[in-house]
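Down below are the structures I want you to see.
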Structure 1
């Protein structure tokens, strides 16, 4: 099996999950979730879904925890719905992971701004 096929399946899963979050999932714990990427193993047995959550700084950690619990409890529903929508013999297991890359990028940007400001004052 090729990695190109796994990549295409990942893109399709990302698209369908985004639609399910928008229209089908009724769990109040899963609010403003954005799917950043889906990595599927080459044997199509596991799909790692990387997501972020829109939350204010005060309640960000609590919101992440609630969203993770909501997503984990919805895995069987999501796999069943993916099975209806995708033309695959076997639907991959879903593993949801919070994506920290955006936060890391913001942190690096903030550090660069501070360095730039300090260079101007010296």
Structure 2
């Protein structure tokens, strides 16, 4: 059985590497994209099981990218979670309206992250523990 692939899109590289390493320890394969251009390239080259997407990025913001991914993905049920420090109720609503499967506010705990990504595994988050 292959590992679930997480496409992590965040322009804060050091942060993204820490999150990526944590996910790898729990059995995920992780690919990192620092901007929308890299994200689109990786999205087309890989078949991610889950996308974690930051909102505040240079050039193209995360919500614009999210809308594009929803319009162009052949996977209607592809989980795309917005991960953002902008966590007011209006920000969450905007993310969900743009097509997000869910929202995680930065900073978050490892448990919150694992609960979110684990919910998309066949055995749920329990399979991570």
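If helix-only ellipticity at 222 nm (-39500 (n - 2.57) for each DSSP H run of 4 or more, over all residues; to 500) is calculated from each of 1, 2, which structure is the one that comes out at -12500? Before the final figure, lay out each step's value.
On the way: 1: -18500; 2: -12500.
Of the options listed, only 2 reproduces it.
Could you figure out which one of 1, 2 the value -0.33, -0.52, -1.32 for log10 I(q)/I(0) by the Debye sum over Cα atoms at q = 0.09, 0.12, 0.23 Å⁻¹ was computed from? If you can, show how the numbers build up before the last one.
Numbers: 1: -0.33, -0.52, -1.32; 2: -0.22, -0.39, -1.64.
This value belongs to structure 1.
For relative contact order in percent (Cα under 8 Å, 6 or more apart), which of the structures 1, 2 scores highest? Before the final figure, lay out each step's value.
On the way: 1: 26; 2: 21.
The maximum falls on structure 1.
One of 1, 2 was used to compute distance in nm of label points 7 Å out along Cα→Cβ at positions 3 and 99, and the result was 1.9. Which label is that? Present the calculation step by step, with values, prior to reporting the outcome.
Numbers: 1: 1.9; 2: 2.8.
That value comes from structure 1.
Coordinate-derived values only; no laboratory data. Not measured: the values here are computed from a predicted model. Cβ atoms are built from the backbone, for glycine too; each structure is taken alone.
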